[in-house]
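Asker: What follows is a set of structures for review.
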Structure 1
Amino acid sequence: MAAQTEESDTAREQTKAEQDVDQVRQRAARDQQRLDSGAVTSPKDLENLQREITSLAKRQGDLEDVVLEVMERRESAQERVAELTERVTAVQSKIDDATARRDAAFEQIDGEVATVTKEREVVAGSIPADLLKLYDKLRGQQGGVGAAKLYARSCQGCRQELAITELAEIRKAAPDTVVRCENCRRILVRTSESGL
């Protein structure tokens, strides 16, 4: 945006400088025409007119130098605008690509959530209501994980090894008894790898 502003400012500056050159050129042409027409006969007026034509020629040269300098700056600004526009286009392309990938990932995740939600409803229907209520409560308190695997005498929820007395109580508990970790309070899921 700054480069575009600079380019439009130099374009206006160039237009004004070119108009100044045209005005000086037209005035010089009128004066030359007066001089050539022979309408001015007084030697003093002729000398003043020639001096003015010389002065206008110098002024025109100076203004043309200004026009060239402004044109160079404008060309530089145009190149900068073109370069930045190309970079913006490349970045926008990357953004569009990333957005498309993100949207596809969201779509996939939403599909997985719908599938898992249906599977959870089926499984939840076979679990006693009080156990499901406890699990949901723990899940809310423990960052989404209400039950953890007891693996090699360690709770996989908090990664803490259970005390020997706690392991002994779990060994004695019936297979359908709900056991919980003393450290994180999650429900412990016992398997053959529990180390009991």
Structure 2
Amino acid sequence: MELEITGGGKLQVSDAIFGRDFSEPLVHQVVVSYLSGGRAGTKAQKNRSAVRGGGRKPWRQKGTGNARAGTIRSPLWRGGGVTFAAQPRDFTKKVNRKQYRSAMKAILSELVRQQRLVVVDDLNLAEPRTRLMRERLNELEFERGLLVDAEIDTNLYLGSRNLRGVHVLAADRLDPVSLVGADKVVMTRAAVEKIQEWLA
């Protein structure tokens, strides 16, 4: 298939990457896996064995009129441990490399179908100016979304970092969450070629 390049010209791309069917369960699985992998999982609380103190029985078992108690660090007591204390855990969900690449292809294909993918020759700026970047994006009718280049140029990064809702990524740093969440994706010709090499 061919993708139109804004400003004139066409780019031949693989149907297997930019023209495959969309699989919502697969994309959902990969997105959940990616988000889960980003969780720190460092939350921790102390249970009754981890709280300091409570080694001595506070009073004898019978005869005091109080309810029987074996430790002052019971979860029922003030200063005691947490009943079901959270512990550090790993939230990662395994996804096979083949599944991940298939999901990326499905997302890219859906962007093409929904006309949310724009291909340009380059995103080079003469100077690292936000004004120049805004003018360039206005020509592309781009308000917010994702800019993808083969390699991030300093002028491109500095020119776009003050624009609300505009994110810049290198082609080899693409992830499913960024693609799915972008209103519009602008890719350079070099980025498309690099993605095709990766997903081939």
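Asker: One of 1, 2 was used to compute relative contact order in percent (Cα under 8 Å, 6 or more apart), and the answer was 17. Which one was it?
Answerer: 1
Asker: Same structure again: Quick check: 14.9 is what I get for mean count of other Cβ atoms within 10 Å over residues 58-65, calculated from one of 1, 2. Which structure matches?
Answerer: Label of the originating structure: 1.
Asker: Given a computed value of 10.0 for mean count of other Cβ atoms within 10 Å over residues 98-105, which structure among 1, 2 does it belong to?
Answerer: This figure was derived from 1.
Asker: Something else about it: Consider the structures 1, 2: one of them gives 4.9 for distance in nm of label points 7 Å out along Cα→Cβ at positions 50 and 186 as calculated from the coordinates. Say which.
Answerer: Considering all the candidates, the number was obtained from 2.
Asker: Suppose distance in nm of label points 7 Å out along Cα→Cβ at positions 10 and 106 works out to 2.9; of 1, 2, which structure was it derived from?
Answerer: 2
Asker: For which of 1, 2 does distance in nm of label points 7 Å out along Cα→Cβ at positions 42 and 146, calculated from the coordinates, equal 11.0?
Answerer: 1
Asker: Right, here's the next one. Looking just at distance in nm of label points 7 Å out along Cα→Cβ at positions 2 and 138, which of the labels 1, 2 belongs to the structure with the highest value?
Answerer: Biggest value here belongs to 1.
Asker: Still on this structure, I have one more. Of the structures labelled 1, 2, which one yields 0.65 when FRET efficiency 1/(1 + (r/R0)^6) of positions 34 and 66 (r between Cβ atoms, R0 = 30 Å, to 0.05) is computed from its coordinates?
Answerer: Answer by label: 1.
Asker: Work out which structure the value 27.1, 94 belongs to, where Rg and Dmax of the Cα atoms in Å was derived from one of 1, 2.
Answerer: This value belongs to structure 2.
Asker: Looking at structures 1, 2, which one was helix-only ellipticity at 222 nm (-39500 (n - 2.57) for each DSSP H run of 4 or more, over all residues; to 500) calculated from, given that it came out as -10000?
Answerer: Here the read-out was taken from 2.
FYI, it's all coordinate maths here, none of it is from the lab. Bear in mind the structure is a predicted one, so any value in this text is a computation, not a measurement. Cβ atoms are built from the backbone, for glycine too; each structure is taken alone.
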